[in-house]
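Asker: Next up: some structures, all given as structure tokens.
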Structure P
Amino acid sequence: MDHDDAKMPIANSFNPKRPLPELDLIFNGTTGAVFPRSAAIPIADTRRALIEWLGTRKRPSCIEWRPYDMY
């Protein structure tokens with residue numbers, strides 16, 4: 001979430017690489033909701049994004065984002 005982003009306040013990370021990973025990204029185990037498989041990003045990219053977020057407290061620009069959908 002980024003309440004300062006009027007165009008995309010809620011977003012999912014996006015990995016453009018294909019094929020998509022063969023795994024489920026659990027959003028809420030109680031409801032069975034999952035993130036889209038395209039939201040899985042490599043660990044190295046995740047680390048870079050976390051470091052960027054720690055420095056800026058804004059949605060990291062080092063990875064791609066897509067608007068949230070209702071899954």
Structure Q
Amino acid sequence: MPRIVEQILDTVGRMKDHGVSVLIVEQKVEAALKIADRIAFLEHGAIQHQATPAELNADPEPLSRYVGIRR
């Protein structure tokens with residue numbers, strides 16, 4: 001439900017503004033990229049790649065490899 005996702009992201013953004021760390025597991029990658037400081041890709045339960053949203057914009061190959069998003 002897009003409205004609920006928007007409300008959750010707004011709440012997480014306010015928490016972030018207050019210095020609260022939040023771990024989000026989100027299948028909507030574009031939403032996660034808007035709010036995250038760092039993105040981690042897991043494979044078989046282990047972190048295989050970490051990057052900032054800016055790094056993923058500069059080199060989108062991990063988005064393609066791990067979640068099938070082509071930019």
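Asker: Where is distance in nm of label points 7 Å out along Cα→Cβ at positions 20 and 36 largest, in which of P, Q? Please list the in-between numbers first.
Answerer: On the way: P: 0.8; Q: 2.0.
Checked P, Q; max of distance in nm of label points 7 Å out along Cα→Cβ at positions 20 and 36 sits with Q.
Asker: With relative contact order in percent (Cα under 8 Å, 6 or more apart) coming out at 17, pick the structure among P, Q it was computed from.
Answerer: Numbers: P: 38; Q: 17.
Checking each candidate, the match is Q.
Asker: Of structures P, Q, which gives -14500 when helix-only ellipticity at 222 nm (-39500 (n - 2.57) for each DSSP H run of 4 or more, over all residues; to 500) is computed from the coordinates? Walk me through the numbers before you get to the answer.
Answerer: Working: P: -6500; Q: -14500.
Here the read-out was taken from Q.
Each value in this text was obtained by applying a stated rule to the coordinates, not by laboratory testing. Everything numeric here is computed off the predicted structure, so don't read it as measured data. Cβ atoms are built from the backbone, for glycine too; each structure is taken alone.
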